[in-house]
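What follows is a set of structures for review.
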Structure P
């Protein structure tokens, strides 16, 4: 299974599983980041910076340590 941190800018994927604690899952769900949701990687900040994802009309920043825990499948 792929994880979010392995994707590149322009890649589209669907979230399979959030392997996060309850609080992190709740915060990300508030932005629409939940299993079954499709998204596009807009850009990735250099030097270990965050990922910028487009989920519908919302842009969300995801830290790399969280991105490693989000399982995705190609869209």
Structure Q
């Protein structure tokens, strides 16, 4: 699985995530990594957000997505 697909899968997982504790751990891990590498977070422009949303909708309509159950099954093998 390529990096782009993995990123999209992670985004889909985060969108469906309902557990605040797990989300906080993920967020803390990202912040810790960014602090150690001194890479600032960059805000998306409105155009970038619209482009990403359109691409996500296109992928959804083409069946290029995984549901929560599929992601959980896949992540259990990590």
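A few notes on this one:
- Read-out log10 I(q)/I(0) by the Debye sum over Cα atoms at q = 0.14, 0.17, 0.21, 0.27 Å⁻¹, computed value -0.35, -0.53, -0.85, -1.50, structure in P, Q: P
- Among candidates P, Q, the computation of distance in nm of label points 7 Å out along Cα→Cβ at positions 22 and 46 that gave 4.2 used structure P.
- Which entry (P, Q) yields the derived value -23000 for helix-only ellipticity at 222 nm (-39500 (n - 2.57) for each DSSP H run of 4 or more, over all residues; to 500): Q
- Parent structure of the calculated result 4.0, given that distance in nm of label points 7 Å out along Cα→Cβ at positions 38 and 62 is the read-out and P, Q the choices: Q
Bear in mind that the values in this text are calculations on the coordinates, not laboratory data. In this text, all values refer to a predicted model and were calculated from it rather than measured experimentally. Cβ atoms are built from the backbone, for glycine too; each structure is taken alone.
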